[in-house]
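**Q** Listed after this line are the structures, all set down as structure tokens.
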Structure 1
Amino acid sequence: MARPPQPGPTKRELLLLKLLWEHGPLTVREIHEHFPNRNKPAYTSLQTNLQGMLEKGYIASNTKDRAHVYKAVLTREKIEKETIKDVLERVFDGSALRLITTALVNSKTSQEEIEELQALIEAREKRD
């Protein structure tokens with residue numbers, strides 16, 4: 001039985017996008033070299049993943065010296081925004097307070113991050 005489609009990139013697709021965001025356009029071989037050693041997929045599996053991502057419009061490719069060079073089309077900001085919107089609606093019933101509270105209670109938040117959050121809240125209060 002096929003898996004139901006999920007909104008946005010899969011875990012593997014997101015990892016591949018992160019590699020492309022971090023390193024810029026890469027060939028399959030270069031992606032394979034940068035891939036974390038734990039659970040490193042076969043070269044052909046990466047080719048299959050990249051082909052699927054091309055079909056979904058997540059990445060683009062061109063040919064250079066007979067090798068396909070892949071680059072991210074989706075930006076990190078777009079993925080973050082869409083993912084948070086999806087999680088906010090599905091899990092937290094649209095409550096940003098519940099999402100932020102859960103994130104703060106269940107993660108290690110630096111003093112710098114807390115100060116940034118305070119500044120965002122103050123800026124939002126002035127705007128409203």
Structure 2
Amino acid sequence: MSIPMRQIDDFFSGYARALGARDIPAIASHWGVPTLVLSDLGAIVATRMEEVEAFFASSMEQYAKVATAHANIRSVSALSDTVASCQVAWEHRAGAGNVVGGEQGHYLLKHDGTALHIHSYTPGSLT
């Protein structure tokens with residue numbers, strides 16, 4: 001049985017709340033290790049949660065104007081019973097509600113028996 005869509009929706013809703021609050025421990029709790037961020041700029045591998053937290057701590061400045069984040073899940077593909085591939089478009093809003101940016105990306109999620117975690121993220125265009 002693959003991961004239910006409701007669980008994926010709930011996962012990204014919780015992740016959006018953590019991102020909007022810029023709560024680094026809560027953001028990191030959505031990630032699993034080992035994890036990989038792969039982009040045109042290179043690859044970042046984290047094998048410990050401290051590395052995931054350090055990565056987000058160093059990137060929080062780019063979200064300074066973001067009060068809320070919303071995940072628009074574009075597609076989900078079950079790769080196995082516990083692994084799903086998700087394409088997500090993020091919308092970032094300021095406190096007044098106006099859009100201040102966003103990003104798009106591809107996530108590989110794995111359910112470890114207790115919860116979902118991100119194990120791979122690639123920013124970029126959605127197809």
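**Q** Tell me which of 1, 2 gives -18500 when you compute helix-only ellipticity at 222 nm (-39500 (n - 2.57) for each DSSP H run of 4 or more, over all residues; to 500).
**A** 1
**Q** One of 1, 2 was used to calculate FRET efficiency 1/(1 + (r/R0)^6) of positions 69 and 101 (r between Cβ atoms, R0 = 41 Å, to 0.05), giving 0.40; which?
**A** It must be structure 1, since only it matches.
**Q** Ranked on distance in nm of label points 7 Å out along Cα→Cβ at positions 29 and 109, which label among 1, 2 comes first with the largest value?
**A** 1
**Q** Quick check: 12.0 is what I get for Kirkwood radius over Cα pairs in Å, for residues 77-116 alone, calculated from one of 1, 2. Which structure matches?
**A** The read-out comes from structure 2.
**Q** Further, regarding this structure: Which of 1, 2 yields 2.8 for distance in nm of label points 7 Å out along Cα→Cβ at positions 13 and 53, as computed?
**A** The value was obtained from structure 2.
**Q** Suppose you compute relative contact order in percent (Cα under 8 Å, 6 or more apart) for every structure in 1, 2: which one lands on 20?
**A** 1
**Q** Supply the structure label, taken from 1, 2, corresponding to percent of Cα pairs over 23 Å apart with the calculated value 28.
**A** 2
None of the figures in this text is laboratory data; all of them are computed from the coordinates on show. Since the structure is predicted, the reported quantities are computational estimates derived from the model, not experimental observations. Cβ atoms are built from the backbone, for glycine too; each structure is taken alone.
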